[in-house]
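What follows are several structures.
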Structure P
Amino acid sequence: MFWTDCRFEPAPAWDGLRPLFAASRDAWRRGDQEAALAADEAIHAEGLILVPTTDGAPITDFLIRIEGNEARFRH
């Protein structure tokens with residue numbers, strides 16, 4: 001699983017998800033693996049779907065990191 005970097009453009013629902021991504025990022029940065037995994041599981045539980053802007057099927061099983069207008073994901 002390689003990471004794919006891309007541009008992130010938030011939609012209105014982002015405000016409700018932002019704290020989950022911040023918790024994941026902060027936990028990974030401070031080396032708190034337990035908290036980081038819990039935050040990643042909470043993100044996954046939201047049932048997010050990545051929809052390609054070009055041809056391709058939606059992606060439902062992935063890891064994602066978002067900071068500012070940049071996102072990275074792997075599936």
Structure Q
Amino acid sequence: MKDKLLQTYKTARLTLAPVTIDDAPDMYEYASVPDNAYYVFKTNETLAETKAIIERIFIDNGLGRYGIFLG
């Protein structure tokens with residue numbers, strides 16, 4: 001079951017894949033904009049904060065939480 005949670009799934013327009021620390025710069029780009037984060041989460045102040053969030057929420061739980069990527 002765990003292997004299935006770590007797979008990548010693709011459609012014609014989107015990719016659903018586990019979030020990794022390599023995604024931090026892109027995640028920080030939108031998470032650092034107050035209007036993007038207003039109703040959902042605290043605005044990220046630094047790239048290091050975004051990396052810590054990825055570690056805590058997406059990696060440490062071991063369930064392979066997914067991100068949605070264009071392409």
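Each reported figure results from applying straightforward, stated rules to the coordinates on display, with no laboratory input. Please read all numbers here as calculations on a predicted model, not as lab measurements. Cβ atoms are built from the backbone, for glycine too; each structure is taken alone.
Things worth noting here:
- With log10 I(q)/I(0) by the Debye sum over Cα atoms at q = 0.12, 0.15, 0.19, 0.25 Å⁻¹ derived as -0.34, -0.53, -0.81, -1.14, matching label from P, Q: Q
- Identity of the structure behind -7000 (criterion: helix-only ellipticity at 222 nm (-39500 (n - 2.57) for each DSSP H run of 4 or more, over all residues; to 500), calculated), options P, Q: Q
- Calculating distance in nm of label points 7 Å out along Cα→Cβ at positions 34 and 50 for structures P, Q picks out P as the one with the greatest value.
- Each of the structures P, Q was assessed by FRET efficiency 1/(1 + (r/R0)^6) of positions 26 and 58 (r between Cβ atoms, R0 = 25 Å, to 0.05); the largest value belongs to Q.
- Computed 3.8 for distance in nm of label points 7 Å out along Cα→Cβ at positions 10 and 42 - originating structure among P, Q: Q
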